[in-house]
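Enquirer: What follows is a set of structures for review.
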Structure 1
Amino acid sequence: MYFLAPAADSGGPVIPNFGKTSSCVLDNKTFCWDWFRSNWGSTFEPALIQHIELTAIAVGIGFVIAFTLAITAHRARWMVTPVTLLGSLLYTIPSLAAFEILVSITGINWYTVEIALVSYTLLILFTNILAGLSSISPEVLDAAHGIGLTSRQTLIRVELPLALPTIIAGLRVAVVTIISLATVAAYIMPTGLGKPIFDAIASGGFNTKFIGAGVMCIALALVADGLFVVLQRILTPWAAARRGV
């Protein structure tokens, strides 16, 4: 949690002492570009890097778990229902409740944050990977077996390439979701872009810090989504051609 220094005698909002201030900062206007620029290296850049790390680790671990479960469930269909139900249960738990529950078990640290974030990726990634694998025509699989490919070779050379557009679509949703939830994680541990947002709220609502971090979070989500679109076009040019794009 965040603690404030005693307010000035004026009784107004507490604006942090940023050294030399401008009228924009003193008046707490909507956005003070000069303050944002001068505090980029000390406040916003570290928070952005932390946010990217939180997201990359959570989605990376979640993808490995979901991919393994989806491949197994694709062969053993009885696993689909229990895995989907478990993923749905984890996904429906409110984020703040999930963080607070985990704190009592694993403490206040990165592990707590990452465990919660990973849990929110599983349903999205599992269902998309499984949907991609399940959408492949039986005729295509018969043809692969007809030319002598083993089940493993068919999976690697035929099924996964054809399922790639759906898998990437799942990654897009998972990444944007985790970027959003990683902001809430700062309620438990002061890290990522959520830290300057909560700091701004705790200091009486400093607009520049709040808006700056919030806009950066939105921009990060848009950039990440755009990169996955480009990645999909590069890896699956045949999919775009088939759609006539």
Structure 2
Amino acid sequence: MGILNITPDSFSDGGMYLDFNTALKRAEKMIEEGVDIIDIGGESTRPGSDAVSADEELKRITPIIEAIKKISDIAISIDTYKPEVMKEVIDMDVAMINDIFALQKPNAIDIIKKSNVGICLMHMQGTPKTMQLNPIYKNVINEVKTFLEERVNLLTNEGIDKSRVILDPGFGFGKTFEYNIDLLQNIESFQSLNLPMLVGLSRKSFIRKILSGDHDDHLSGSISAAIFSVLKGAKILRVHDVKETQSALKIIHVAQSTT
């Protein structure tokens, strides 16, 4: 899953793809590099970020959705938690809704029920504005797993088939350095939920902290974390660096096929 942020303030690439032509070129490049899903976001969810209106979010993302669909049949995911945005983009035939609030906003579940779109449920403690102020868990693995399991059960009770659901433990979303490390070390424990696991480790601050804050080395750190998570059971990688991650995955796949 390649990241395409149509925002001025995302933590890693804010403003880089706010221009339509630049965003489309980036989408084309990711497709050339072998991306499977393009995840488009119109609102930054970095720590401390402010929300934008649904109208502004749609203004940012709908032109690029339309443009990508004209040049490719690549699967498109929309990174949004707003029911109003979900409704509009589902009508544009996107493949997935990637919701950091796990469909907790009023009417979100109802909108998903009326469609066949895939849904990624993510765990987050707090909101993007507040999530990193003082996140506290007694047991981060158990609490994240319990939250995701409860959300899945709620969706299935509402008639949404589990085959449409993907789970994301939410690295960096209401997690301290230590909690992120704990999640990474124990990511295979989420396989007990019997649903595909998506992980977003690309350029996360806790990876840079491991590397003593060296931002220039985020690529090797991100890829290392991504490959580790795949070996521990992750099925979808949400990344900024598609080509480099694909190359690393090829090595892993070949190595696994010959053992």
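Derivation of every value follows stated rules applied to the coordinates shown; laboratory data play no part. All of these numbers come straight from a predicted model, not from anything done at the bench. Cβ atoms are built from the backbone, for glycine too; each structure is taken alone.
Enquirer: The value 29 for relative contact order in percent (Cα under 8 Å, 6 or more apart) was derived from one model only; which of 1, 2 is it?
Expert: Corresponding structure: 1.
Enquirer: Quick check: 2.1 is what I get for distance in nm of label points 7 Å out along Cα→Cβ at positions 116 and 228, calculated from one of 1, 2. Which structure matches?
Expert: Derived from 1, not from the others.
Enquirer: Given a value of 1.5 for distance in nm of label points 7 Å out along Cα→Cβ at positions 52 and 68, calculated from one of 1, 2, which structure does it belong to?
Expert: Going label by label, the one that fits is 2.
Enquirer: Using the calculated result 25.1 for mean count of other Cβ atoms within 10 Å over residues 76-83, pick out the matching structure from 1, 2.
Expert: Going through each structure in turn, the value belongs to 2.
Enquirer: To test your reading of the models, identify which of 1, 2 gives 0.95 for Rg/Rh (Cα atoms, Kirkwood Rh), for residues 36-131 alone when calculated.
Expert: Label of the originating structure: 2.
Enquirer: Given -13000 as the derived value for helix-only ellipticity at 222 nm (-39500 (n - 2.57) for each DSSP H run of 4 or more, over all residues; to 500), which of the supplied structures 1, 2 does it correspond to?
Expert: 2
Enquirer: State the single structure among 1, 2 that was used to calculate Cα Rg over 2.2 N^0.38 Å, giving 0.96.
Expert: The structure behind it is 2.
Enquirer: Among 1, 2, considering only distance in nm of label points 7 Å out along Cα→Cβ at positions 44 and 180, which has the greatest calculated value?
Expert: Comparing 1, 2 by distance in nm of label points 7 Å out along Cα→Cβ at positions 44 and 180, the maximum is at 1.
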